[in-house]
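What follows is a group of structures, each given as structure tokens.
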Structure 1
Amino acid sequence: MRSALVIAHPGHELRLSAWSRRERPDLFVVAKGARSRLDEGRMAASRALAAEIGAQPREPFGAFHDVTLYQWIMAGQVEPFLTLAETLAKAFVARGVGLVVTDGWQNYNPVHDLTHLVARTAAAIAEARLGRPLACLDYPVVLGANAHAEPGPEVRRIALAAGESAWKQGLIARFPDISDDVAALVEAVGADAIEIETLHQPPPLEALIPSGAPWYESHGRSRVAAGVYDQALTWAHMRPVVAALADRMGAAPAVYAC
């Protein structure tokens, strides 16, 4: 059975490059991660990187601009996210996927978090249609102080050998357009950001509800105060999308009612 890697932005695949070289997963990328609507450079780099690590780009692959996703979230438009989950589910069924790995829910970036939940929803839909188990795991996109939610239980740990670590460092050097986040992780937490890759059991849905304002909310408010943004994206904006996806998974209403 095939593996699928579902990530929010180009460059996230670097976090699991050793795992990808072993598993050769189908690679799905939700957002372009571009600073301009005309900039396709990050997606081109992601395709080139995929070839290096053995991943197979599949559609949807950079289907949306981040600004479009933010507009949908802030307008309470849930249908595009349900449609994305359905599109991924069809791809999982068609490709005979047996394992889905996706970005962790970390209360750091709303696109990361919704990619996590969309992938879980798609896996649940595909599992029902396939009539067999379809495992879904996640991995921490960010580490250290940027991670604002605890990961689930660790399921698999890959400790890179010296040669693999050097190979991964070489990838970071060769793809600077999409490796900046990983390079920043190395500065923040040290060599473990490169040398150890971990997969985790996703947390229960009720654990996704933040106990306070998520980091992206307080960050957005500070940007509004500085005159950079007109409005901050908040958990109140996220909640309807989370509720709709949880409902599609068949979760009890109490999971997301607060």
Structure 2
Amino acid sequence: MSRTDAHDPINDTPMPLLDHLIELRRRLLWSMVALLLTFFVCYHFSDVIFSFLAEPLAAVLEAQGGGRRLIYTHLTEAFFTYIKVAFFGAACLSFPIVAGQVWMFVAPGLYRSEKRAFAPFLLATPILFVMGAALAYYFIFPVAWKFFASFQNAGGAGGLPIELEPKVGEYLDLVMKLIFAFGVAFQLPVALSLLAKVGIVNSKGLAKYRRYAVVGNFVVAAILAPPDVITQIGLAVPLMLLYEVSIIAARIVEPKQPAEE
């Protein structure tokens, strides 16, 4: 054992493979129990959760003088929509418990210094995800829904009217996709900081290839966001800002180079 290992021990005891599998099963069971319990709770309040997700669209339709309603064209569509809402809410509520179970399974095999190094990243991950979801809900949704609803036409002078009749299933799929896309995209500082921590990238390299990162951000936004300019720009611009934050974070956490004699 080296001097560093002696002063930084692993808080782990030797375990045979079967014991590791039993421990893994225990963590998976606790995660599944947490997911199921939160699912039943969210299903009980699924109408409230869906009303919250539909509020930006309802506000836009009311401002334009339309009806505040969503439709469904299949008998089972509304039911499965509430099931999706419950799973979506359960995934969000149970994430801290599931992440804690994963950490409890992995942490015994890490050095104490590694645990202290990973702690800020574990704390930043849900915070950044919530920030991305909040940006999508409070800024992108109102602007995008107003843009899409503006194509309605009263159809005067013998023309046919064009009215927006959103379906509950399609609207929920779009909302969940955008929330997930913004939440995952906001993990950029965490990902690049981890890579800088282990020495794969560095702050100078990130700054050098900034122009390519701008193009890459728009490509990622085009893949994750729907094919409209508003949501793609609304995702690409925060990604560029987060890239600059990642450069600063990488400069802080990257291994320091020894000074030349």
Structure 3
Amino acid sequence: MNKDNFIVAKKKFNSRLIVGTGKYKNMVECAKAIKISGASIVTVAVRRVNISDKSKPILMDYIDPKKITYLPNTAGCFTSDDALRTLRLAREIGGWKLVKLEVLGDKKNLFPDMIETLKSTEVLSNEGFSVMVYCNDDPLMAKRLENVGASAIMPLAAPIGSGLGILNKTNIRIIRNQTKLPLIVDAGLGQASDATIAMELGCDGVLVNTAIAKAKKPFTMALAFKNAVIAGRQSYLSGRISKNLMGNPSSPTKGII
């Protein structure tokens, strides 16, 4: 287990749980939940972060970017041009090259626009970015993202913020089997057991925001997700038993009294 490292873009991280920084009641709650979660990476919506209004709290005052890796993302972008502009700005502001790309196709369901996403991934990769890509759970599209230089594949479990859990385990398994890139389930998780399932499917990590931030007890939920990711990874590495339709006795059937 000590050699079971979580590596993205050649950088090693201590935790396989990635958490968002939005939707909390305040920055204090956000910072405490993240600390309890043990996360090594936090996502930051570049278009929504405060960098100029001194009367409002600044994320860096609560979460030290020297201790936790900031992952700038393009939340709220609906075109390739907007996403590219946002991440180029992030690079200019903070020198960030490890980024999360999401280009949304509609405002109701927040599904990714995969045509714009694929185009943006290729451009960013050619510009030297390490791109972790929010995408649908289509194995063919996941392979295309890998081919144009993605650093991590991040298929949705369900629509963003829905809490529905993993809706298509089969496709997640197929993507796992076809890629050597880090596979991180992103969006739609609702409870800690969803994270365990993702890890047992062979995912390298999970990204969670709403399920923690909007829980009745966010600190308790943050700890639950931390433990769930660890348990799921250990379960996956242990090698589960095969499924059988018939019963199989636990105790010996020979040499009984």
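Nothing in this text is a laboratory measurement; each read-out follows from the coordinates by a stated rule. It should be emphasised that the depicted structure is a prediction, and the values quoted were computed from it without experimental measurement. Cβ atoms are built from the backbone, for glycine too; each structure is taken alone.
Compare distance in nm of label points 7 Å out along Cα→Cβ at positions 27 and 43 across structures 1, 2, 3 and report the one with the greatest value.
2
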Compare mean projected area of the Cα convex hull in nm², for residues 147-202 alone across structures 1, 2, 3 and report the one with the greatest value. 2
Hey, helix-only ellipticity at 222 nm (-39500 (n - 2.57) for each DSSP H run of 4 or more, over all residues; to 500) derived from one of 1, 2, 3 reads -11000; which structure? 3
